[in-house]
Structure 1
Amino acid sequence: MSEKESEKMANDRIVVRAIEAGDEEAWNKLWVQYQGFQKIVMPPEVGKTSFARFLDPTVKLWGALAIDTETGDAIGLAHYLSHLTSWHVEEVLYLNDLYVTEHARIKGVGRKLIEFVYKHADELGTPAVYWVTDHYNHRAQLLYTKVGYKTDKVVYKRTGY
């Protein structure tokens, strides 16, 4: 099956929607898989707190799930937040996490998740969206160069965090 045929299939049967209260079990399963993909383990309270924040209308942290309508399975997630910056008058959106299960990759699911985030950013009046990825994540970068552009920035982090 070609990449175009795979994406067409995903467009026909994949729905992306905001996380809802009843999604915690399905979301947590993906969250644990995502941590494995990132080669990290977070304490359970991080997941519980994050999930609660997705549902809190006073917190500018959102989550979305990609659902395969044929199976009812959650096959991808996106987490994003808005924040102020000195470079824009309006807030900007940071796509903090993006994950698609191994069996659902290269089928347009990641693109649909990013497009969902873009649409929400537009609705919020925060059209500037950015994210980072690992330099070796070439598969994801094939998608990212189609839906965005690569900057010349290098990310540094405080030691120990």
Structure 2
Amino acid sequence: MLLIAVDGPSGSGKTTYARSLGGVVVPTDHFATWDDPVAWWPRLVEGVLEPLWRDEPAHYQRVEWVGGEPKPGEWITFEPPEVLVLEGVSSARRAIADRLDLAVWVEVPSESERLERAVARDGEDCRIHLRRWQDFERGWFAVDGTKARADRVILR
């Protein structure tokens, strides 16, 4: 299985880019919440990566975003694909770096433009959460060094 991660700040176009790669796309938005931006990682490893590495089906319960709020959603199951794309903030984190075949960083340099794109996508009610999220991800990326490890950088 080819393992690709498409990472970068919110509102940069990661989802669009990830879908262009083909394969099965697993968004980090299926796991993250406003209050738990990255600590959910063990759920993704246990439900998706470890089974696929054993050539078994992946199985996890996604987070549904209803009116800007996270709720438990449907269960997702899929067979091992030829290409798996992890997409979203923290998908190319240091903890997985040695297992990735390709790490892609997607970025819109203007933080205000990214915020407006994310608000257009998620709704005005999410603006305060998205500002807080941008503060968090700025710190996360600085500590994790995600962009510096990327094999490819896409500026949009």
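For the reader, a short list of remarks on this structure follows.
- In this comparison of 1, 2, the computed figure 22 for relative contact order in percent (Cα under 8 Å, 6 or more apart) is attributed to 1.
- Label whose coordinates, when FRET efficiency 1/(1 + (r/R0)^6) of positions 46 and 86 (r between Cβ atoms, R0 = 25 Å, to 0.05) is calculated, return 0.30 (choices 1, 2): 1
- Calculating distance in nm of label points 7 Å out along Cα→Cβ at positions 70 and 110 for structures 1, 2 picks out 2 as the one with the greatest value.
- Computing log10 I(q)/I(0) by the Debye sum over Cα atoms at q = 0.14, 0.21 Å⁻¹, for residues 38-93 alone across structures 1, 2 gives -0.42, -0.89 for structure 2.
- Test item: Kirkwood radius over Cα pairs in Å calculated as 16.7, pick one of 1, 2: 1
- Source structure of the calculated read-out (helix-only ellipticity at 222 nm (-39500 (n - 2.57) for each DSSP H run of 4 or more, over all residues; to 500), -12500) within 1, 2: 1.
Every read-out reported here was derived from the displayed coordinates using simple, explicitly stated rules and does not represent laboratory data. Keep in mind it's a predicted model, so treat the numbers as computed, not measured. Cβ atoms are built from the backbone, for glycine too; each structure is taken alone.
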